[in-house]
Structure formats: C-alpha cells, structure tokens
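**Q** Pasting the structures in now, so scroll down.
Read-outs: derived from the displayed coordinates by stated rules, not from any lab. Keep in mind it's a predicted model, so treat the numbers as computed, not measured. Cβ atoms are built from the backbone, for glycine too; each structure is taken alone.
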Structure P
Amino acid sequence: MFFSQTENLGQLARLDKFVVQQMTRLKLRSVLGGQATFLRSYHEIRYFGEASRYIPNFDTYTRSEKAQTIALLTDKTLAEVEARNAEFIDEQFDKLIAREVSDLEADVLAALS
C-alpha cells in the first residue's frame, strides 16, 4: 500500500492541496465538505493499521453495504440493486471499486507529475 511505503509527508500535503483545489474548481468543496485527506490516511494506517475505521476495508463489506455502495455509485436505486442476486452484487461491487481505485491512482499520478 502506498501509505506504508512513504514517509514524505510534504508530498502527501501537496496531494491534499491538489484535491482541495480540484474540489474548489469543480464547485464541490461546499457540497462534500470534510473529505478524507492523504495525511490523515497516512497517520491512520501508520499508527492504527487495520484497527482504523477511517479507511474502508471493502473485503469485509456485507452484501447490504455492497448494495448501498452500488446504488451510490450508479444510477440504480437501492431497491433495484437489492433485487438482484448475490453473484451480481458481488461482481458489480468489485468492478466499481476497481474502477474507483484506478481513477484515484490516475489522479494521484497526474498530481505528482
């Protein structure tokens, strides 16, 4: 994991500033408010590890939590998602999380370049 491999807190602070700038540019800052920061994530992972509840552990999500996440990230309602079978929910959830992680990694790389 990236945070366990770095000790460059200045770089994490620059990433936090970049996120705030992008949210301000897109007029999302007032809407989203207290977003997670890279610095806080670093400290949570470094000092609390798996005991931290700050960073979601998607491996431990229940089917209900997965359905809620799918509804949040797609145009489907929670009722539509919950009506599907468990295999669909698991596959859809894995695809969505993989896409979100990929997008985040691309954004981080762009910010550091």
Structure Q
Amino acid sequence: MPANLVLLLGVGVAGGIGAVVRFWLADLRGWLPWGTLLANTIASVVGGIAVVYFSDASLRVTEITMVAGFAGGISTLSTFAGQTTQMLAARQWAKALVYTLASFVIPSTAVALLALFR
C-alpha cells in the first residue's frame, strides 16, 4: 500500500476515533462545559506527546496520525467559541472569562508539564 494511502487511512481512522471520544465527552457539563475543556486538553497533550516522542523522520506517519487525526478529531475550537459566545450573550461575563482563561491555561500547562517531565 502506498505510504500516502497509509497516512490518509491512519489520519481518517484516528480522526474518527477522536470525534467519537469528543462526542462522548460532550455530556460532561457543569458550571463550565467540562467536556469541551477536557477534549481540548487531551488534544493538546496528544499533540505534545506526538511532537516530543514521534517527530523523528522515521515516525512521521505516527506523528501526523496523532496530531491531524486523533487530536484534530477530538479538539474543537468552534464549540469553545460558540459556548463562550452563548455565555457572553447571556451576560455571564465572569463565567465566559473563567472558561476562556481555563481553555488556554489548562491545556498549555498540561503540555508544559509533559515537556518538563519527559
């Protein structure tokens, strides 16, 4: 099988798995949309793992499959933006601020810790 076809299939399958996990996580709600926050954190960590451990040329297919496939399937900037917009429209200023900060700080911190303790 040609390498590009293997990569395409890998990205497609991993992306599908990520999308199914994302769909399942959508039910985790509370004061904040925890499912979206968790999905984006998982995507960031998977991306960090891929870059740190699979960036060698011989593992490039694995890195692309993990980042473009699984992380791309599970992450959701559009849902984050929509949820934040809903909070702002409902004048939930503090909630929108906390959610926005958490959505950047938690995934970034998780990736920083991964890099620090690798």
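**Q** Matching task: -21500 is the computed value of helix-only ellipticity at 222 nm (-39500 (n - 2.57) for each DSSP H run of 4 or more, over all residues; to 500). Pick the structure from P, Q.
**A** That value comes from structure P.
**Q** Of the structures labelled P, Q, one was used to calculate FRET efficiency 1/(1 + (r/R0)^6) of positions 14 and 54 (r between Cβ atoms, R0 = 25 Å, to 0.05), giving 1.00. Name it.
**A** Working: P: 0.75; Q: 1.00.
This figure was derived from Q.
**Q** From which structure (P, Q) was relative contact order in percent (Cα under 8 Å, 6 or more apart) calculated, if the value obtained is 23?
**A** Values: P: 23; Q: 35.
Corresponding structure: P.
**Q** Still on this structure, I have one more. For log10 I(q)/I(0) by the Debye sum over Cα atoms at q = 0.10, 0.14, 0.19 Å⁻¹, the calculated result is -0.38, -0.73, -1.16, so let me know which of P, Q that is.
**A** Among P, Q, the structure yielding -0.38, -0.73, -1.16 for log10 I(q)/I(0) by the Debye sum over Cα atoms at q = 0.10, 0.14, 0.19 Å⁻¹ is P.
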